[in-house]
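Q: Each structure below appears as structure tokens.
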Structure P
Amino acid sequence: MQTAPSEILLDGADAKGRVIVQTDGKVVMEGVSLASFVTLKWQRSLSRRAKVLGGMWERTYGDGGWRGAYDEKAPREGSMPWYFLANDGVRTDGWGVQVQPNAFASWKITPQGVELLIDVRAGSSPVELGGRRLELCTLVFRRGKDGESPFEAGRAFCRMMCPKPRLPKERVWGYNDWYCAYGNNTATNFLADAMCIIRLADRGGKVANRPFAVVDHGWELNESRGDNVGADGLWVESNSRWNMPMGEFCRRVRALDARPGLWYRPTMPWKAMPEAMRLNGFSGNVWKGGFLVDPTAPELHAFIKRDIARFRFWGIKLIKIDFITYDLNNTWGFAIGERVIPHAKAVWRDKTRTSAEVIKGIYATMREAAGDDIYIVGCNAIDHFVAGLFELQRIGDDTSGKEWARTRKMGPNALAMRSIHNGTFYLNDGDCVGLASAGDVPWEKNRQWLDLVSRSGTALFVSWKRSLLTDHDVVDFFSRALKVAATEMPTGEPLDWMETLRPLKWRFGGGETATYDW
């Protein structure tokens, strides 16, 4: 494969002497004061019959999938964050950058060849490097092997991009209350529902790999519900409706022989937030907060450290960290093209570091504060920054406990198109199997989704009220599926993922196959 670019541009001009691609693939910028974008070009055309599968900035939105290399209707104008696989019908090649880069990188295929746009801005401003040397990213290329399946090639390429993934010690499974409570939760109901799920898993013999019981949004102080949140923030204790101190909650979860977890939105603004943490000049509608957090503020790191230290003291063992891309750009990922920070008003105070350096720094602070005994689930988190740093990643947008159409769109697509990440980048979390009220989602559909997730080798969280677990067939199936989900097994392979966005045919560990009807 041709690995050296034929052209290197810095903000549209020849970058000679200022941006260098080393023989080891490192893209280095040096002696530059101000910069926004670096573009690498390869004069290599892909076959007209080739299909490509690209990465995502943070997660899929029901539209991840294999497409024609020159498909004019490709989402986000054909931009493919971080990497792409190209299959010409004989072999599958990989083009990408290693995880943990210091810049955002997005690929695009044009009639003239292949391009890589490297965004080195600081928020929406040119980065002010002051001449310092910066390694932007490391290019990774892999020539596929004849006879190798695209699934095998993709997983091998992911291992090259992420040579040191941070994985949980065991497969992660358990109870999460979002898709049955949707924030209208109390500690008493949560614990009763969690106990029901745990007892189902332990029917006929106690499961050795113990579950997690994760309370989602709804436990924390909430200004929209009348809580008076002081300068210390939203996460100092639970609210009055939850009606149980979080230390006591963790003790109650442990008494169920489960591991406590919680939802945490570290970049959620609140009225009494210190002025130094606010982003000046932005009046967006972030859950009606009216402003964004400045991610370069040192005070933000101090708050995160203090929050997670508090969670550790309570006894939390898993933290689901959410909204950490949306809160930086006020935009959902399905609308983001080549630029993760698209807003002109996203002017950060510190412009000496790239957006990637800043955001990675926030993730690193979370990792350091959590230590080695707390798992972190990235949700709405930048994919290539999570890999190697967090144990789990939500790979798709929300499923649903209220409407099957949403689960159908998001769930099978994410599980299939990000299957090559599972165990190579992190443990995949395809989101919950949920039911809010009887009849909201047909059991014959939810049953298939539960079966697929439990057998896929990924994380499984269920959102199910105990009052909805009365039918004997449902109870029996749940019990079997939970036991399977607690067991280590190979990643499920989508067999028809090159033909459809929601694969029907899957192969599991031991060679077993299944066909679903979504």
Structure Q
Amino acid sequence: MLPVNATSSSSKWRDGIVLITVWLLLSVGALAVAKQNLSAPGLYYDEAVFAGLAKDFVVGEKRLHMPGCERPIFFGRPCPTFVQPYLGALKSWMLIPGFVLFGSSIAVLRLTTLVWALLALLVFMIAVRQALGLRVALISGILLIVDPNYFFLGLLDWGASIGAFLCRFLAFWLALLWWQHRNLLYLFLASLFLGLGVFNKVDFLVFISATSVAAVCVYSRPIWTALRPRFSIVPIVCLGFLLGAGVMILKIGRIVSLTTTAQAMTGPRELNGKLHTLIAMYDGSYFHRLMNIGGIFGKMFDQPAGVHALLGLTVALAIIAAAMFVRERNLVRIIGFLLVSLLLVTVGVLILPGAVKIHHAILAFPFPQLIIASICVFLWDRESTRSVRRVMRVTTAVAILILIGSDLLAISKTETLLTETGGRGHWSNAFDRFCEENKNRSDLVIASLDWGFNEQVAFLTDAPKLVEPVWGFPQYKELPRLPRQPQYLYLAHPAEYSLFRYDLVYLEALRGSGENVEIRPYPDRQGQVVFYTIKFPAD
């Protein structure tokens, strides 16, 4: 049998009350810690694109966004469907209710994202309680929300990770409900959410493939016994999945072409970047590194980590403990499924072209947390002599507390860095202040000479006209002359933050031209220049 926890009605109510209480306490704690992140770090370009598309739908205005996004008109409003060919607009849909109720701002954006992350956590804990019991649900839920990777993606989600978490947790819960009740509606909805996960971002297929193979390897007999007399459910599953993922499946050819091109450009360096990302995810240093370097991904791992959490070490110890002590058949299957899933997801991310950043690597979650929680509960309950049992329980409790403490310390140090800097580079809130100053300037045309400006301006301003000529620069043998009209305000990065480098060419040429031009630097809280504005005054 697949692991499904059976309890009496009164026990279910009691467990449910305990679970909801713990979740509420975790939510209050997360909201309290996240309060400072409503203004720091600054709004990131990829974070802003989801928000900008959602804002456009709410206000009914179609502003300039990055190439590749799709916004068909729906009831007279530009409805976001795709942010990029491989990236559906599910995250934008999730933001729309918050913007409708409270308006569009960084604070509302991040609070809405965090609320969805907390709701995903609740679904996860409910599903785990049904499958593995209350204690595993509580421990794994706590470990997930205090993990710095999940916590910061729950606030600063630029890779649509929270939508992916919600889809896979809902699919897990609904699949369990189908297993218990054999109600086809549950299975249809589970497949629908798996499809929405693929629509959200196509790399979700790695998670589906890995867990499917793991389930066949570990639970092939009970699955076959359950499905053999019910092959009629196959069309139901396919229909649900196609409803969720159909429009993304139509783009597979384009996606393969893009990823092949990306792989050819990055070459063997990509694997090195992926391995560094995995290490930084498991030692809790990823977001501290990212914020410390100002979002320059290529330099994140050039310096020692400023924080160290113990998830990787704890998972390794849990796996060793499982190999040494776990013999009961059902628990062997559970741990086997979690381990095989974790291994296959990791391998899938390593071989998937372009899957370099944290929002790809974190497809492995929540398997590490579930492995740790399951082994801890097993060691706590393991029969032995009184003295051995006492030592085992103390050791288990201390290990969990040390892991939680290391995670909270990593979050605290990262928050301290953000408080001191306001965010650096691409994450600096100096650019947010610039947008606030020019929010209602209908006399301005704001032109982005590099990647990293336009989406924040589109979300944080209302009146200026936006142009993003940087996407057209590659077609020119020589960069075109910038219009000199005084209403144009050009945005450029300093050398350390420039991506395409066109803005640096313009800056250097204008500084030595002797023209009447105003080049104004905008520093962060620590005096480091984040960006420049270029303006040609009226004669």
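Read-outs throughout are calculated quantities, based only on the coordinates presented, and are distinct from any laboratory measurement. Remember, it's a predicted structure, so these values are computed and weren't measured experimentally. Cβ atoms are built from the backbone, for glycine too; each structure is taken alone.
Q: Which of the displayed structures (P, Q) returns the greatest value of distance in nm of label points 7 Å out along Cα→Cβ at positions 127 and 151 on calculation? Don't skip to the end; give the middle numbers.
A: Numbers: P: 3.8; Q: 2.4.
Biggest value here belongs to P.
Q: With helix-only ellipticity at 222 nm (-39500 (n - 2.57) for each DSSP H run of 4 or more, over all residues; to 500) coming out at -7000, pick the structure among P, Q it was computed from.
A: Working: P: -7000; Q: -20500.
Here the read-out was taken from P.
Q: A follow-up question, please. I have 23.7 for Kirkwood radius over Cα pairs in Å, calculated from one of the structures P, Q. Which structure is it? Don't jump to the answer; show the numbers that get you there.
A: Working: P: 23.7; Q: 24.9.
Traced to structure P.
Q: Identify which of structures P, Q gives the largest calculated value of distance in nm of label points 7 Å out along Cα→Cβ at positions 415 and 431. Can you show the working numbers first?
A: Values: P: 1.3; Q: 2.5.
Largest value of distance in nm of label points 7 Å out along Cα→Cβ at positions 415 and 431: Q.
Q: Now a separate question. Comparing distance in nm of label points 7 Å out along Cα→Cβ at positions 143 and 303 across P, Q, which is largest? Let's see the in-between values first.
A: Numbers: P: 5.2; Q: 3.1.
When distance in nm of label points 7 Å out along Cα→Cβ at positions 143 and 303 is calculated for P, Q, structure P comes out on top.
Q: Additional query: Out of P, Q, choose the structure whose coordinates give distance in nm of label points 7 Å out along Cα→Cβ at positions 159 and 487 equal to 4.1 when calculated. Let's see the in-between values first.
A: On the way: P: 2.4; Q: 4.1.
Only one of P, Q returns 4.1 for distance in nm of label points 7 Å out along Cα→Cβ at positions 159 and 487, namely Q.
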